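There are structures below to look over.
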Structure 1
Amino acid sequence: MRTFEKWQGCGNDFVIIDSRRDEKIDSAEKISKICDRHFGIGADGVIYVLNSDVAEVRMRIFNADGSEAEMCGNGIRCFTKFLLDGTEKNNLTVETGAGILSMNLRGELVTVNMGEPILSADKIPVEGYGGGHVISEPLEVDGKNFLITCVSMGNPHCIIFVDDLRTIELEELGKKIERHEIFPKHVNAEFVQRVGENKLRMRVWERGSGITLACGTGACAVAVAANLNGLADKSSDVILDGGTLHIDWREDNHVFMTGAAEKIFVGEF
């Protein structure tokens with residue numbers, strides 16, 4: 001039997017397993033079964049707490065299909081509260097697939113220094129646009145033409161700004177963008193509508209998980225993309241299906257994300 005806790009951040013839900021004693025990571029097949037909402041616990045992903053030689057702790061996160069992700073913004077907030085709840089600590093450094101990130105806990109809110117956005121096409125990666133930035137560039141998907149802006153926050157994102165989110169068939173378009181030939185490592189797809197001054201309404205198709213209620217790295221990428229496209233200042237609120245995240249792209253080029261995280265239940269499997 002293994003003990004786990006179920007957590008959610010803006011409706012993005014995770015099974016968290018402390019594996020610091022045995023360093024055990026379950027197989028992709030087992031992770032997929034854990035995430036199954038009918039025959040398993042049900043989650044958007046599984047997060048493992050591991051020992052680190054370079055930070056206080058290490059996080060590994062796996063999508064619902066069993067594939068490993070470099071990072072997850074909502075996941076790392078849940079991860080932080082999982083470790084700091086009930087302690088007197090309010091700061092934490094975490095080794096992730098996107099580097100070492102620093103966390104700060106303030107009451108119910110967790111602020112994460114998500115690092116610097118990656119804008120070079122060859123590092124995101126995006127093919128077919130040279131090695132420069134991909135900002136409001138054309139892309140045809142399923143016979144439809146879109147303008148895309150691409151940003152990596154440790155994992156790749158393709159952002160499309162639209163006039164009305166209600167007209168977007170997210171599942172149909174999301175799965176095609178995720179595996180489009182220009183994205184060699186696949187991609188997260190975000191559709192975004194500007195709904196007010198520095199307010200952005202976002203829906204997301206996550207690589208390896210499909211439609212989710214929220215994506216923290218996606219919200220950060222969207223805030224950066226909105227500023228690059230002249231749609232928002234460097235401080236904005238991103239409204240997701242499951243809640244709102246506040247994003248600051250600060251003068252030192254680091255992106256800070258602030259939002260809540262909540263424990264749902266504890267169990268064994």
Structure 2
Amino acid sequence: MSVGFTFLGTCAADFSPRLKTDCADRFDKDVRRASCALINEKFLIDCGPHCLDSLRISGKDANKITDVFMTNFHGDHFRAEKLAALASDHKIRLWAREDAAVPETENVEVVRMAPFERMEFAPGNFVTGMSANHDQRAFPQHLLFEIGDKKIFYGMDGAWLINRTFIALKNAALDMIVLDGTCGDYDGDRRGGEHNTIPMVRLLIASLKTIGAVGENTRIFISHLAPSLHKPHAETAAIGEKEGIGVAYDGLEIKI
């Protein structure tokens with residue numbers, strides 16, 4: 001069974017003013033929207049300021065969304081008014097870390113996720129929240145999805161992987177891994193305590209290969225890029241290609 005994965009937004013928090021002008025109704029690889037993604041047309045990861053626009057531009061039907069999975073509650077990943085709009089005419093489940101402060105919203109059922117607890121969210125589909133190295137006031141978590149026989153690790157807003165998360169991925173044989181790529185292809189950044197540079201991703205992928213989490217057939221991507229810290233998309237994509245790392249962009253659709 002194949003799984004459809006759409007990158008609806010791939011930016012960190014430094015949004016371009018062009019989103020309000022010439023890119024208001026289209027995607028541009030160098031004008032990224034707030035980080036969010038969609039699995040099989042109905043499972044949304046994060047609902048930040050641009051999620052409705054991204055769904056519209058990509059031609060996805062927001063009314064099909066049944067579940068929203070939160071990586072964290074910083075303003076570029078969560079907006080209460082966007083969640084309310086998504087749930088304006090049908091019920092939605094919001095999956096969040098068990099201690100997250102979640103506003104009460106009509107038609108929204110909050111599902112609390114204990115770290116490392118495997119939870120079924122649809123028949124044969126499971127999600128596990130894993131601890132993330134990010135500002136804990138935002139209630140961060142990485143997400144491991146098991147959709148049928150496919151495994152997808154989505155690790156936004158977190159530097160490296162903390163020990164327990166790393167160990168939990170041993171022998172996971174992931175089909176796809178998406179890692180935070182906020183910072184560019186250089187050594188040293190003050191954000192290194194909660195965001196990755198490309199050199200950090202290189203080292204992390206190499207380490208994940210030693211424990212059987214990543215293999216030769218694993219699709220590898222970075223997302224959550226800060227345009228102010230990266231070269232233009234084409235140049236960054238060329239850097240990633242040399243390492244077997246895909247650089248996600250808004251509107252990119254993957255079949256796994």
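For the read-out Rg/Rh (Cα atoms, Kirkwood Rh), a value of 0.95 was computed from one structure; give its label from 1, 2. Working through the options, I get structure 1. Matching task: 1.9 is the computed value of distance in nm of label points 7 Å out along Cα→Cβ at positions 124 and 140. Pick the structure from 1, 2. Considering all the candidates, the number was obtained from 1.
Of structures 1, 2, which gives 16.3, 48 when Rg and Dmax of the Cα atoms in Å, for residues 92-171 alone is computed from the coordinates? Answer by label: 1.
Where is distance in nm of label points 7 Å out along Cα→Cβ at positions 12 and 44 largest, in which of 1, 2?
Details: 1: 0.5; 2: 2.5.
Greatest value across 1, 2: structure 2.
Where is FRET efficiency 1/(1 + (r/R0)^6) of positions 20 and 212 (r between Cβ atoms, R0 = 25 Å, to 0.05) largest, in which of 1, 2? Going through 1, 2 one by one, FRET efficiency 1/(1 + (r/R0)^6) of positions 20 and 212 (r between Cβ atoms, R0 = 25 Å, to 0.05) is largest in 1. From 1, 2, which structure was distance in nm of label points 7 Å out along Cα→Cβ at positions 220 and 244 = 0.6 calculated on? Only structure 2 yields this read-out. Ranked by mean count of other Cβ atoms within 10 Å over residues 4-11, structures 1, 2 are led by 2, which has the greatest value.
Can you say which of 1, 2 returns 0.50 when FRET efficiency 1/(1 + (r/R0)^6) of positions 68 and 164 (r between Cβ atoms, R0 = 35 Å, to 0.05) is computed? That value comes from structure 1.
Bear in mind these aren't lab numbers, they're just calculated from the coordinates by the rules spelled out. Source: prediction; values computed, not measured. Cβ atoms are built from the backbone, for glycine too; each structure is taken alone.
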